Structure I
């Protein structure tokens, strides 16, 4: 266990370490008194297990130390041990993320040791809950993946049993939509970040799957910005991408080859722009079909807009713009 003690007064650092040894006898104690010693204490691979910091330091303050410690170890417990604070500083310290606030004096050293023990225990509990939550989330995503594959298999089985061509095509479209969700879910599972997904990697995988069943030779170019997208946005955006690409393959490249261009980027306000361009003759997109109605509905759900430029010299360009609205990515 590594405990970082930040205080300008070497005597109080010694007293604090002596008090903490009653609770953490075998810990490694790192004394910090300036920026160089802080940098050494938080060097790569040297994560603190507990921070004890004064509020007012000659070269920085306790809040900056907390920020630096949490960058190195996000779950690091922290105690503010100061004699220069007041009630306002105490409230600010707790809001900033300190686990406790202890008034610095020789009479409070036992309180410091007890507060440190409780802070470390709470940190252990938080880590345990986080690990259990991650395990549960992984299991849920694994079961979701299996269920989506089962649905895809049932759709395919039902499709083969039908004689009606139109009904079979509709089921085929439905199967592709579910498959797009399955690809997105798999990308989330691999990324281990269950709140955001790398959308560029998803688009490449989606296109590979759709091209694998297209009978004609279609070249694909990508212009993708590696942007993590929150799940609540990624799901409708994934279905949108699936519809636009499928539409292009059906209408622009029916009985012919060609070139498809896929683009995705972040906007200045934190939003997104998805582009699907083809070089097919005339309009490569059916603007009044179920697929494009779904695209418009999904864009409306995201507060976005759909722009289709048809009858260009080189086919059709589709753009879906989603506003940021302060979204953090």
Structure II
């Protein structure tokens, strides 16, 4: 068994591999970690580059692009390791990045997953949107982070230097205990990409594991490497997958009221896109809801399979209020301004 497998899912990311993979190998060596590149049917020279430039890196190759969740799901079943590190190809790691994560997991077998402090690769003093200093969701399922509320990203001034229990760890750099990963059922392939790590962390939380942010470890993330933030397909995946996430995991008493309110809020969002001239985004929201409705029978089967763990315990890292209300009405822009 490998002790630590750093698993990088790649799709046409040759430029990222050339920039970041050598230092990932260099800075992971002290822990004896095995670096593995999983290629999702790339049509560039990614596979040839890894084979020629870094032969010590193990390669797993697929014939097509399965997406983030299915790609990792297929790959991790082939890797026998105590710990997995799910690492985006557009992440720059720093010296000693793995050691604090390993130490935290070794010290507490109850931790299912953890993540480092994630800063912006371009604006290096700021947190990065996709993970910042640890992820949360609010009562209605909207994700946010220590260091990032909706579009407002904070400068890292040391305000979140403490280890902290969080709700979800970013899939851009997630350190996960393989036993917890498989006990929770792994990443859900139906998500394809976006929010699958939140779903996984929610399922791990429900079977008794915790998730922790370890800011002593620092990485820098470019973000938007595969789908830029202004891409309608990315918006579609975010809206659809958020509904999947809620339907699968909400306790029975909250399922109908929360989904009803989300339908209303998503409708307002769609109309705002339409009135602003963003027809592609409007269509993406509508398409997301139609996909959700079509897949309700399958989601019901998943809820039934998870029934034994739903609602077993209150998860205090779910914010009891509304991030939208705090952001747009109360003008709260910083995580520290939220009242728990």
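Worth pointing out:
- With log10 I(q)/I(0) by the Debye sum over Cα atoms at q = 0.09, 0.11, 0.14 Å⁻¹ derived as -0.46, -0.70, -1.18, matching label from I, II: II
- At a computed 0.05 (FRET efficiency 1/(1 + (r/R0)^6) of positions 36 and 244 (r between Cβ atoms, R0 = 30 Å, to 0.05)), which of I, II: I
- At a computed 4.3 (distance in nm of label points 7 Å out along Cα→Cβ at positions 28 and 300), which of I, II: II
- Answer label among I, II for the case where relative contact order in percent (Cα under 8 Å, 6 or more apart), calculated from the coordinates, equals 19: II
- Between structures I, II, the greatest calculated value of distance in nm of label points 7 Å out along Cα→Cβ at positions 132 and 204 is seen in I.
- Read-out helix-only ellipticity at 222 nm (-39500 (n - 2.57) for each DSSP H run of 4 or more, over all residues; to 500), computed value -17000, structure in I, II: I
All of the numbers you see were taken from the coordinates with simple rules; none came from a lab. Treat the numbers as computed from the prediction; the structure is a model and nothing was measured. Cβ atoms are built from the backbone, for glycine too; each structure is taken alone.
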